[in-house]
Every structure is written in C-alpha cells, then in structure tokens.
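Structures for review follow.
Please treat every number below as a calculation from the coordinates, not as lab data. Not measured: the values here are computed from a predicted model. Cβ atoms are built from the backbone, for glycine too; each structure is taken alone.
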Structure 1
Amino acid sequence: MRTHGGNIYQSSNILDFSANINPLGMPDAVRKALMDSAQNCVHYPDPECTALVHALAKYEAIPASQIACGNGAADLIYRIAHAFYPRHALLCAPIFSEYAFALREVGCEISDYPLNPAQNFQLDDGILSAISAETDILFLCTPNNPTGQIIAAALLKRIADRCRETGTLLVSDECFLRFSADAAQYSLRRYLHDNCIILNAFTKLYAMPGIRLGYALCGSAAVAGKLRETGQYWSVSVPAQAAGIAASQVPDWIPETVRYVTAERAFLTDELRKSGLFVYDSAANFLLVKAPSDFADRMKLRGILIRKCDDFHGLTDAHFRIAVRTHNENSALISAVREEYK
C-alpha cells in the first residue's frame with residue numbers, strides 16, 4: 001500500500017503538517033489564471049504544451065526542445081521508467097518511494113545505497129563506487145525527501161561525471177530545491193550533460209498540488225523527446241498549463257518564499273528541540289524528527305496530521321516528517337507537542 005502526505009480526505013478540521021506545500025499558499029496570479037482558464041476547458045488541452053514549454057524555456061533559461069511536461073513530477077518518474085526501461089537502478093535509502101514503484105513496474109532490479117543516520121543521512125562519496133557500468137539509472141533527490149538533506153555541489157559534480165563515464169542515466173529530483181537559499185549552487189543544471197534529467201514541479205513551490213504539473217529539464221532534446229512520446233497523450237490539463245505559465249511569471253515568489261521558510265524552519269527546529277524531540281537539520285520546507293512511536297497518533301487526536309515515515313526504507317516507526325507551515329500553525333504544533341510531552 002502506498003503512503004504519502006496530504007491525505008486529508010478521511011479527516012475533518014485537520015491541520016495538515018504531512019504535505020510539504022508552500023506556507024505562503026498559491027500566488028494570486030496563478031489563482032486568477034486557473035479561474036480564467038475555465039472557459040477554455042471545453043477544448044482538449046494542447047498535447048505539446050506549446051505555450052507552457054516556451055514559458056518554461058524562458059523561466060529556466062534552457063531550450064524548449066529539452067523540456068518535457070507531465071501530470072506532476074510523479075507522472076514524469078513513471079515516464080522515465082517506461083521510456084528507458086532500465087534493468088538495474090541505484091537508489092539512496094531513505095528516499096521518495098515513487099522511484100521504486102515506477103522502476104518495479106518495468107521489472108527493474110534495485111540496489112540501495114544506505115544513508116547513515118549518524119551522518120544526518122547526508123549523501124557521501126561512497127555513492128561513487130556504487131555507480132558502475134551495470135547501473136542503468138540513478139535517482140537522486142536534493143533536498144532529499146524525507147531527510148531534508150541537500151547534496152553538496154562538489155559531490156553532485158563528481159556523481160554527474162561518474163554517470164557520464166558509466167553511461168548511467170542520472171535523474172535529479174529538485175522539486176524542493178528552490179525552498180533553499182543559493183539553490184542554483186546545488187542544482188544539477190551546473191553539470192548537465194546528455195545523460196541527465198532534472199525533475200521539477202510547480203506543486204510545492206506554488207501550492208498547487210491539486211492541479212498536477214511537473215516538468216523535466218533534459219540534457220538533450222533526444223532524452224526530452226523520449227519522455228514526451230511516453231505516457232498519456234493529453235497529460236497536462238488546460239488549467240494546469242495556464243497555471244504553469246502564470247507561475248513562471250511571478251519573479252518575486254521564490255525569494256519571498258525562501259525568506260519565510262528559512263525563518264520558520266529555524267523557529268520550528270529550535271522549538272521542537274526544546275520540546276525534547278530529535279530534529280535533523282534540513283534545507284527543505286520540512287523536517288525529519290525522531291519521536292516516540294505514537295507521536296503521529298497523539299498529534300492526530302489534537303487535530304494535527306503528521307507524516308509517519310516507517311514505510312521509508314532505512315527509517316523506523318520513530319521517524320516522522322513535519323512540514324514547515326505558517327508561524328501561527330507552527331506555534332500551534334509546538335503547543336500541542338508540549339502539552340503531550342510535558
């Protein structure tokens with residue numbers, strides 16, 4: 001059974017800390033674009049996402065021929081698996097579970113590279129020796145979901161170089177990277193080559209998970225073409241394309257978000273530690289914590305939804321993921337934790 005955050009539909013009056021969405025919410029321009037797009041929903045969406053791709057090309061400063069859009073980043077993960085049909089894959093553990101689900105769907109054999117909790121689950125250069133000529137594909141996530149750890153720029157370059165040597169397709173999931181300060185420094189964009197794919201999405205940063213819009217930046221037009229030719233034909237809806245175009249034209253949204261999330265992440269980390277929980281350092285808009293195994297259940301009784309992490313390979317029933325939300329919401333969580341564990 002798959003488990004993800006944001007499953008609010010079986011609860012009412014819940015404060016959701018399980019889904020890692022921008023606490024600033026959706027930009028007004030995106031909301032307006034969604035509403036205005038309703039009149040065009042009588043037509044099929046553009047299967048080529050032409051206007052959206054050109055907006056993304058400008059937004060990302062990359063040729064339109066190297067961009068593929070999908071129904072969220074998760075859709076693109078499955079497209080990658082089906083487009084390239086890898087036989088052997090390498091995944092860090094713990095990491096986002098959809099990579100493994102997609103790879104198993106095509107019968108791919110998966111090897112895990114365990115991340116050391118004593119090193120705060122930080123990826124180290126041991127990964128380089130784990131990449132071999134038999135490794136068809138390597139998925140990375142930076143900052144990693146659920147640990148929040150960012151991959152050091154120097155190591156990412158060495159990984160990209162190693163994958164070029166071995167012919168390994170390198171996929172870097174950067175859906176949470178723009179919540180971090182100096183994001184460009186840590187992006188695979190600096191080391192992009194023909195055998196690379198960067199995954200990104202509007203879901204988290206622009207608070208539109210219900211719209212489902214992701215995109216891939218590829219190291220070559222050939223790789224992007226394979227992704228576009230895989231999956232359903234009309235994968236990106238009319239509202240999603242309109243929302244993506246609008247989101248790409250809100251220049252101040254990212255720095256404003258980074259400032260807010262950085263401050264609230266520090267506040268939440270400090271207060272949770274004062275409350276007796278073990279909190280790992282994070283570069284994302286969420287925190288990985290260690291707490292009593294009944295932590296999520298006790299919080300739910302107080303109307304707060306927390307992501308249990310025992311289904312992540314490499315974590316236990318004592319690990320939980322907590323989103324960074326607004327200051328008032330973060331304060332409400334802190335109060336609930338102190339009441340439960342005073």
Structure 2
Amino acid sequence: MSANTLGSLFRVTNFGESHGPAIGAVVDGCPPGLELSVEDIQLELDRRRPGTSRHVTQRQEADQVEILSGVYEGKTTGAPIALLIRNTDQRSKDYGNLLDTFRPGHADYTYWRKYQHRDPRGGGRSSARLTAPTVAAGAIAKKWLAAEFNTVIRGYMSQLGPIVIPFKSWDDVPNNPFYAADESVVPELEAFMDALRKDGDSIGARIEVVAEGVPAGLGEPIYGRLDADIAYAMMGLNAVKGVEIGDGFESVSQRGSEHGDAILPDGFASNHAGGILGGISSGQDIRVSLAIKPTSSIRIKRPSINQQGEAIEVQTLGRHDPCVGIRATPIAEALLAIVLMDQALRQRAQCGQW
C-alpha cells in the first residue's frame with residue numbers, strides 16, 4: 001500500500017492499523033534546533049483523544065506518544081522523528097460480522113476491490129484511528145510555525161447536522177466537547193446528539209480552520225499552489241467530502257466588485273479569497289472550511305452484499321463516533337500546519353529567508 005506520505009520537504013509518513021499493536025508517524029525534514037518535548041505533542045493528542053465525552057466513541061485509548069528518534073536534549077537534531085502511539089483498547093470481536101460483508105458508505109468495499117484482501121478490524125487502515133499520528137506530526141509543525149512566524153492555527157465547528165453554530169468567541173472553543181465558538185448552543189447540540197445516539201444513526205458536520213500570522217509568499221504556481229496542497233491534504237482526512245478556501249462556493253453568486261479584496265495602503269479591505277491569491281499566500285488569515293459526512297458505522301440495519309455478491313443486511317456493532325466531526329477540529333488544524341510548514345521550507349529553499 002503506497003501513498004502514505006504527505007509533504008515534500010517536511011514529510012510525514014503514517015503507519016499502522018486501528019487494531020494493530022501500534023500506530024505512528026515518521027517526520028522527516030524538520031530543521032534542527034527546535035525545542036520539542038513529549039508534552040508538546042501530547043497536548044494536541046489529548047484534544048483528539050477518544051472517550052472524552054458521551055458524544056464520541058467510548059474506545060478508551062490514552063494515546064500516549066513516544067518519541068523514538070530525532071530529538072536529543074530537548075531539541076530536534078534534523079534526523080527523522082519517529083513517533084509511536086500504542087493501541088491498548090481494541091475489541092476486534094465487534095467486527096466479526098464484517099469479515100466478508102461491506103458497510104454502505106464505508107471503504108470496506110473499495111479496499112476489497114482494490115487489494116482483494118483487507119483488515120476488517122475497526123476498519124484497519126481506513127480507520128479514523130490513523131488520524132492520531134497526523135495530529136502528533138502536526139504538533140511539531142505548529143510549534144515550528146509559531147517559533148518562526150508567530151503563526152497561530154486554530155479551528156472550530158460551525159455546523160452539526162442541521163444546527164448552524166454562530167461564531168461568538170475563540171475563548172468558548174476549548175470549553176466544550178464540540179469545539180463550538182458559542183457555548184450557549186452546546187445544550188442544543190447535546191440534546192441533538194443524545195437523540196441521534198438513541199436512534200443508532202449518525203450525522204455530518206462542518207469545521208472551520210483559520211491560520212493567523214502566515215507570511216506572504218507561500219505557494220508555488222502552477223501545480224504547487226498553496227490552496228491546492230491544502231485541499232489535497234484535507235481531502236485525505238477520513239469522511240471529508242468537501243473543502244472550501246475563503247468564501248468557497250459562495251463565490252459563485254458574488255460579483256467581481258464584491259469578491260475581489262480591495263488593497264489599501266494599510267492592508268486588504270476584506271478576505272473573500274481566504275488568504276490565498278493565485279495559489280500564493282497574501283499574508284492575510286488563511287480560512288479553510290470542511291464538510292464531513294455522516295459516520296458509516298451505525299446500528300441501523302442497511303442493505304448490502306457479501307463477497308459472493310449475495311444480498312444481505314449489515315448492522316455495525318462496537319464503539320463508533322456518531323459524528324466524526326466532533327473530534328475533527330484538531331486533525332484539520334494539524335493538516336493545515338503540516339502543509340504550511342512544508343510550503344515555508346520550500347519557499348526558503350527557493351527564495352531564501354524572508
């Protein structure tokens with residue numbers, strides 16, 4: 001299985017399976033001298049960790065990261081940084097009925113058609129469990145970007161199913177399990193999720209990610225565009241079905257006189273472009289929006305087939321997120337950080353220091 005590496009100069013290679021002994025990442029290309037500790041990475045992993053509220057999977061994984069190489073006396077050496085996260089709470093028996101059947105909307109079917117052999121335990125390689133190493137690698141990129149440019153990357157949930165969540169304050173985001181930027185909406189979100197869980201069904205979500213303090217000049221036309229790299233990385237996140245940069249699809253109904261961000265002596269008058277022009281960062285905030293589909297693993301019985309092509313009904317047991325979007329915010333932040341660090345190193349290689 002190929003295509004497990006993201007990035008050109010800052011390269012993150014992801015490995016492992018949901019129910020294997022461990023998962024992890026090898027981060028290659030991090031410059032030497034960056035102060036880095038387990039605590040720096042663990043902070044981000046704890047934000048994504050399962051079992052943190054009744055609204056997410058109850059799989060109890062500590063997600064304790066181990067740094068195996070690339071760091072000496074608290075600083076990166078320039079060598080590959082190997083990160084390991086051990087799996088400790090697998091229940092593979094929950095997937096016994098999926099050995100030769102396929103969940104509608106899941107990668108079960110396409111993995112089988114491509115490889116003719118798959119690991120059905122927890123989805124194997126297609127599991128959202130594999131986003132933990134991405135978050136670990138993204139923690140490194142976040143710290144480097146903050147040290148170099150004072151870049152801040154943060155996100156929030158702007159919609160849960162039919163419920164639109166207004167943005168009130170960044171201060172509200174870390175104080176609730178939904179990463180909602182308006183705490184007053186949380187009771188409504190909790191009631192919605194409680195009812196959904198009783199129904200045995202799932203729902204989608206919309207996540208917003210913003211990078212502040214990004215220097216101008218990141219991105220390489222034509223095929224190394226910053227927005228293209230961001231969209232590519234975000235579409236690699238489990239369950240993402242749509243990516244918008246800036247106003248995204250709202251741009252369709254806007255006139256040029258409205259959408260084009262006027263440039264004034266003291267900066268841009270607006271940011272419809274989402275901080276990227278011609279595939280290159282403008283120095284404005286980079287704004288990315290993700291559409292996340294409903295979880296495929298639900299208790300409701302649905303029609304499908306087995307490997308012999310016979311009609312069956314599939315019911316998914318076990319522990320699953322009824323909305324994978326609830327834990328997606330730190331993952332999206334990590335992916336944006338990885339892309340921005342990679343592009344920053346590419347800019348430095350071609351054009352020198354800022």
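A few comments on the model shown:
- If distance in nm of label points 7 Å out along Cα→Cβ at positions 25 and 201 is computed and equals 3.5, the structure in 1, 2: 2
- Origin of the derived value -10500 (helix-only ellipticity at 222 nm (-39500 (n - 2.57) for each DSSP H run of 4 or more, over all residues; to 500); candidates 1, 2): 1
- Given 3.4 for distance in nm of label points 7 Å out along Cα→Cβ at positions 225 and 265, calculated: source structure among 1, 2: 2
- Parent structure of the calculated result 21.3, given that Kirkwood radius over Cα pairs in Å is the read-out and 1, 2 the choices: 2
- Relative contact order in percent (Cα under 8 Å, 6 or more apart) - highest-scoring structure of 1, 2: 1
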